[in-house]
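Pasting the structures here.
Just so you know, all these numbers are worked out from the coordinates, no wet-lab data involved. Since we're looking at a predicted model, the values are computed, not measured.
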Structure I
């Protein structure tokens, strides 16, 4: 059994494995806290150097990858959810 925590509201979410927990936490964050996550993802200190989906070099703030169109707000949420899952 794995557990994860929403970094915005501290809600605990459990599932059978870490990947499922991350998916559930990201779903919760994107539904309940999209504005908060967007605000955090758009801070200069949180700039993604590369797109986690296609690997394109970014180096500046984007909401969507200019190369593959991936939602970088959701990718930021995945990074945070992974850090808070065990």
Structure II
């Protein structure tokens, strides 16, 4: 899901002392945000945007974001100046 359609979530809950900075924030879709906030599921943040989900039964699931790629499109014409 595109980030602009996601909720910004505190990995460690703000009410429990979680900082509002890039190391403690991630973009979650509304369904996963609700899952994390309203059930015993937990998350751990890792470098590179990796999120580790921990189930109520203790199983670990790793969610790795796709690589960010930047592409440049060549100009079709020379600049007019």
Structure III
């Protein structure tokens, strides 16, 4: 990647091209994409129909497997929960 910020339109296009169309949220910065996706479900804001994708250019409290920190500088990775 070039280090340039991602746009919501670019993320939506990539998700659709991958065949995972549905509800896409994009944030320039977020604490955790997993926490946001979980909150949508708990609050009844996603009914389970279709795909929910929460993506970000940067997350400050991301976690990977076994709760390991998942960090990447802004503009270098697409971080998401599907």
Cα extents along the principal axes in Å, for residues 29-68 alone derived as 29, 20, 12 - corresponding label from I, II, III
I
From the coordinates of one of I, II, III, semi-axes √(5λ) of the Cα gyration tensor in Å came out at 36, 14, 12; that one is structure II
Structure (I, II, III) behind the derived value -3000 of helix-only ellipticity at 222 nm (-39500 (n - 2.57) for each DSSP H run of 4 or more, over all residues; to 500)
II
Which structure, out of I, II, III, was relative contact order in percent (Cα under 8 Å, 6 or more apart) calculated from, if the result is 18?
II
